[in-house]
Structure P
Amino acid sequence: MKKNYLLLCLSIFLSVFSEAQKVTISGYVSDAATGEKLINANIF
């Protein structure tokens, strides 16, 4: 019983912790040579 309670608490803690890691970054990507903004650029 105690082991099940510990696993439940651990899983709740990890799910809350993983939700806190979602971040949204916005901005512009431009060409270094021309300064032109790049449309639909993907950043990994």
Structure Q
Amino acid sequence: MAEAGIEYILNFAAVHLNAPDGVMVHNENISLTLAMLARCRFSE
């Protein structure tokens, strides 16, 4: 992907990606994010 010119990656996989210099990877734990949203919604 980096060779294709991609500079930013949003990673939803359960593994951390190693990227070369110049490529930014944001690791997002979708299940944790959804759990936090649900907790906020039902704590009102």
- Note on the structure: Structures P, Q compared on Cα Rg over 2.2 N^0.38 Å: the greatest is P
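Matching task: -9500 is the computed value of helix-only ellipticity at 222 nm (-39500 (n - 2.57) for each DSSP H run of 4 or more, over all residues; to 500). Pick the structure from P, Q.
Source structure: Q.
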- Work out FRET efficiency 1/(1 + (r/R0)^6) of positions 10 and 34 (r between Cβ atoms, R0 = 25 Å, to 0.05) for each of structures P, Q, then name the structure with the largest result. Q
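Only the coordinates and a few stated rules stand behind these numbers; no lab work does. Quick caveat, the model's predicted, so the values are computed rather than measured. Cβ atoms are built from the backbone, for glycine too; each structure is taken alone.
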